[in-house]
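Just so it is clear, none of the values below were taken in a lab; they were calculated from the coordinates. Since the structure is predicted, the reported quantities are computational estimates derived from the model, not experimental observations. Cβ atoms are built from the backbone, for glycine too; each structure is taken alone.
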Structure P
């Protein structure tokens with residue numbers, strides 16, 4: 001038993017490093033209270049170390065602590081995405097005028113960001129219903145605090161309170177669904193639950209209700225309709241850095257745990273392997289149709305409501321909801337091709353969404369406004385930042401030659417290959433709708449001069465370098481995407497077995 005524990009700990013090193021980094025960040029804040037940069041440096045060092053340890057797990061495959069946590073290429077992919085996102089958000093935070101105000105205790109902010117990252121990393125590998133719930137709760141509680149961190153802002157406390165209320169409600173529904181599943185199967189281990197379902201004798205109607213209730217918790221994390229109500233207000237009231245983090249890392253972890261839950265519990269892994277990557281359901285219930293309906297509602301509502309938004313953060317919030325709808329189409333396909341398309345799309349979403357929020361933050365630093373009208377004539381005041389934002393928005397729309405086009409190309413191809421033509425048409429129509437509200441920003445930046453132009457917005461060397469780190473992959477992966485596709489396919493090839 002001791003040997004097994006040490007063997008498991010060897011594969012749990014990245015998470016242990018994050019725990020130690022969290023403790024070290026708290027200690028650094030106590031010692032260097034007047035120098036939050038020290039705490040940020042400790043956090044960055046710990047995140048880099050955790051990421052390096054994750055790279056060493058690239059070829060590993062196993063299950064830790066009695067099937068509580070899975071270690072496989074699928075989990076490693078999402079964990080790396082979360083770690084990289086946290087590193088970039090820390091860099092964003094160092095340049096944020098919103099956060100770096102006199103008297104604000106940023107040491108606590110950096111420590112909480114590490115704790116949030118730990119919760120999301122645990123979500124990406126959780127293979128036990130209790131572990132899934134605990135990881136969701138860890139990430140949620142830290143998110144509640146961080147979303148209201150700029151408490152002097154008029155809408156910050158409101159954002160945090162709404163987040164707590166919606167999060168508590170969805171969490172309660174989720175744990176009730178988990179309790180029903182345990183009552184039906186006698187297990188929390190998702191692999192064991194799968195075996196019990198495969199043996200038959202479970203009431204399908206009760207299992208369906210329990211499954212949907214459990215999905216409520218995951219739907220809340222990914223901002224899927226009708227569990228999206230918290231998203232616009234929380235995104236608008238939170239610091240821009242936290243908004244960007246929730247829109248990318250939290251969504252990635254939510255999709256990782258949702259996919260693992262659905263595929264492992266309700267589909268037959270052996271039959272799926274024999275079917276050439278097509279997932280074979282254990283139940284008569286049509287899960288793909290339910291997910292297709294959620295996908296259509298999510299992308300359509302997100303895009304239509306975004307048309308009326310004037311605040312950039314709120315507009316990007318509804319855009320994020322719409323992108324959750326696009327990503328859900330990959331699960332609807334119920335095949336490894338759809339799953340690899342989701343991973344490709346997430347890499348694209350990582351660069352283009354973080355980039356868009358970063359430019360919004362830089363312009364807000366200079367103008368003090370997040371309103372679309374304040375972007376009039378911005379191309380003259382901040383030419384490179386305006387070009388970068390235009391590129392990120394083109395990629396979010398899914399137009400070539402950007403990586404966003406590649407992400408949607410593989411999603412649509414997976415839909416068409418599996419016969420979901422009508423869903424692909426709906427997704428394409430939603431892409432056209434999204435182009436309209438993105439064009440509003442282009443128009444203001446390039447075609448509508450400001451009657452009272454301000455001073456030119458100058459970016460520092462670090463800010464320019466950070467923008468380039470986000471801009472270059474958007475173009476490069478849009479032109480040369482073979483390594484990305486191969487990585488995504490390799491990450492899902494052996495996914496779903498204990």
Structure Q
């Protein structure tokens with residue numbers, strides 16, 4: 001008797017739920033490992049339970065993130081007040097500000113203007129159009145989360161595909177149009193992923209990594225420090241992604257494309273209006289503040305990137321849109337329009353922080369360093385290779401934020417013997433955001449897969465090339481930039 005497809009989809013979750021609980025119970029009732037306290041062992045048990053739940057999605061990932069609040073006080077690790085405090089960090093307000101700025105950009109169509117500017121410089125036919133859309137998506141993704149950038153730019157890409165199909169070409173061009181459509185949809189997902197590397201707010205995994213560093217290692221990763229690693233990786237990775245899509249995974253050769261019809265498909269937003277100008281001023285000011293934060297802190301020492309993000313967010317709620325019409329007195333963004341913000345992500349980030357602080361509050365971190373002594377004795381290059389490969393494989397089946405939250409606290413235990421935690425930590429953070437193989441790895445790929453234009457094997461074929469090359473790129477960036485910082 002065959003198992004219904006809906007039950008097959010739930011099978012990993014059921015196995016993960018009961019298997020994870022059974023593993024948790026067996027470990028907790030077993031004897032303590034040598035050199036580890038009961039509190040440290042309890043944290044490790046909770047960490048493994050969360051990892052199993054995250055990997056199998058036994059329960060919603062956001063609910064998994066609240067397990068430290070439930071388990072740590074019951075196991076005598078930390079009090080409820082201490083654990084609750086772990087769920088907040090300045091970086092959460094940085095992410096929150098990014099949510100609101102993304103909603104304002106989409107409301108006023110700023111993403112379409114960016115796409116049109118990129119298309120105006122596209123030369124060379126369909127391949128150049130693909131690269132222009134990927135580059136504009138990456139630019140948007142640097143200012144907002146990559147999933148928000150994908151949602152904003154996907155309709156633009158589909159409009160371009162439709163305009164290209166209307167140009168015709170006969171039956172002999174049907175296959176080329178299909179491949180072009182596949183490459184365009186996947187290109188939006190790839191472009192948003194690449195752009196997500198460039199800033200802290202570009203991907204949820206970035207925020208998790210920064211928060212864990214700040215709480216556990218008392219080391220702040222500034223906006224500029226993160227971008228020093230992320231921008232070179234995106235600059236190198238974007239042409240690679242374009243080549244894989246246009247020449248390897250979905251090679252296409254379209255003829256007779258009319259750039260005027262392509263630009264019309266994107267939609268002409270017309271002249272710059274008062275809301276457009278006011279929003280771009282706010283975004284530019286926020287970006288300038290993030291980049292120039294070291295100079296600002298000389299005058300206002302308490303200022304941070306999170307403060308700049310929240311001030312920019314407040315601005316879009318209080319500054320009127322202006323212009324003409326009934327909405328001129330209304331703010332650029334109304335609170336009723338924030339329902340689309342991924343509020344659950346804040347809890348997911350907080351769960352990673354709570355788990356990391358549980359490790360730091362006990363002797364588990366020191367114990368892990370002893371257990372990883374063999375790996376830690378290897379040359380730094382081999383440590384980074386191992387970290388990048390394992391993290392990249394895991395993130396193909398788990399969200400990048402969950403991968404960072406599960407792996408980073410233990411991985412940076414390899415930083416014993418004087419190794420710089422920034423090097424190994426950035427390896428985990430970058431690799432966790434690199435997954436291109438499976439649709440469950442990142443929200444961007446899941447959104448692209450939801451269009452129904454390609455199968456999982458087709459996505460995996462393109463992602464395999466990206467993942468193999470990605471390890472080399474991550475190593476190059478981490479070694480190159482790490483030696484300069």
* Structure with the greatest value (metric mean projected area of the Cα convex hull in nm², set P, Q) -> Q
* Structure fact -> Highest-scoring structure on Kirkwood radius over Cα pairs in Å, for residues 66-161 alone (candidates P, Q) is Q
* Structure fact -> Working back from 17.4 (mean count of other Cβ atoms within 10 Å over residues 114-121, computed), options P, Q, answer is structure Q
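When helix-only ellipticity at 222 nm (-39500 (n - 2.57) for each DSSP H run of 4 or more, over all residues; to 500) is calculated, the result is -24500; to which of the structures P, Q does this value belong?
Details: P: -24500; Q: -22500.
Computing helix-only ellipticity at 222 nm (-39500 (n - 2.57) for each DSSP H run of 4 or more, over all residues; to 500) on every structure in P, Q gives -24500 only for P.
Looking just at relative contact order in percent (Cα under 8 Å, 6 or more apart), which of the labels P, Q belongs to the structure with the highest value?
Values: P: 14; Q: 20.
For this comparison of relative contact order in percent (Cα under 8 Å, 6 or more apart), the top structure is Q.
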* To do: Please state which of the structures P, Q yields 2.9 when mean projected area of the Cα convex hull in nm², for residues 146-193 alone is computed from it.
  => Q
